[in-house]
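Values in this text are rule-based calculations from the coordinates and carry no lab data. In this text, all values refer to a predicted model and were calculated from it rather than measured experimentally. Cβ atoms are built from the backbone, for glycine too; each structure is taken alone.
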Structure I
Amino acid sequence: MAPADAEEAREAVRAGKLPVVARIVLRNVERDFVAGLVAPRFGITGAKVPAVLKEDAGEAFIDRMALCEELFGMLDGLYRAFLLERLSDTWTLGWEPAIAAWAADESIPAAVLQKLAPPKRGKRAATRTNTE
């Protein structure tokens, strides 16, 4: 069972407790990056980047630093996306009621789900203008 599915997690949210550490796994192409996000100090702990297969220590160090930079870039992008969502009306109109329903072990109302669904993108009709 995933931690978010545990009754203990719902109880904690109902009691107003917040997560302190979250483990996140990011996959980029066929490479996995793992990190712990520490909420109180907004830090990263236990970061793991893919193995470097260089024999030369200098080259291996440069490759490893490039992988760390890639991990930090992905984390920055996730944080940017979170802030855009958190500071939007979607947070109060969608996420807050959805979290409250989840904590109460209730179904999320359809109206709330509609606010959380990404906007549908219509197909652009290809038009051709002939000037003869």
Structure II
Amino acid sequence: MLTDVGTVAGWVTVVGEVSETEHLKTYGAVLEDQFGPFKLKADLDIEVTDLDAGTSIAFRAKGQDRQVATSIIVDATLSLGPSGSGTAIHVKGRWNVIGTVATMGSGTIRKKADHIMEEFFAAAEAELNG
């Protein structure tokens, strides 16, 4: 399930359609979001950096919005583990925003990231329980 990159990326509402360059290696996507007065649209290059099929996947996504002069880097690992009578998705990662959008301040960026993660988990739960 974690290797269905298009589905997992779809759980992040700010990420548009994912294009596969090389299966389970490299992908492209567009990140679009309104961030205060800025409309961000960044082409992302996504590289799978580690893969344990069926258990975990790690990736790096990086991109730039030249219009808003902002760069984004996300390093994340998604892994599956037991949870009671089911399975839990564990997410570990870090993100870096540099440029014009970063002038909004770290608190605002953190709040936006928390909201994106809440949407991610809600979408994952809906799909997996659906």
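Given a computed value of 15 for relative contact order in percent (Cα under 8 Å, 6 or more apart), which structure among I, II does it belong to?
Of the structures listed, the value fits I.
Tell me which of I, II gives -0.26, -0.32, -0.47, -0.92 when you compute log10 I(q)/I(0) by the Debye sum over Cα atoms at q = 0.09, 0.10, 0.12, 0.17 Å⁻¹.
Value -0.26, -0.32, -0.47, -0.92 for log10 I(q)/I(0) by the Debye sum over Cα atoms at q = 0.09, 0.10, 0.12, 0.17 Å⁻¹ corresponds to II out of I, II.
Taking distance in nm of label points 7 Å out along Cα→Cβ at positions 33 and 81 as the criterion, which structure among I, II has the greatest value?
Across I, II, distance in nm of label points 7 Å out along Cα→Cβ at positions 33 and 81 peaks for II.
Suppose you compute helix-only ellipticity at 222 nm (-39500 (n - 2.57) for each DSSP H run of 4 or more, over all residues; to 500) for every structure in I, II: which one lands on -7500?
Here the read-out was taken from II.
Comparing mean count of other Cβ atoms within 10 Å over residues 57-64 across structures I, II, which is largest?
Structure II comes out on top.
Using distance in nm of label points 7 Å out along Cα→Cβ at positions 41 and 65 as the calculated read-out, with 2.4 as its value, let me know the right label among I, II.
Computing distance in nm of label points 7 Å out along Cα→Cβ at positions 41 and 65 on every structure in I, II gives 2.4 only for I.
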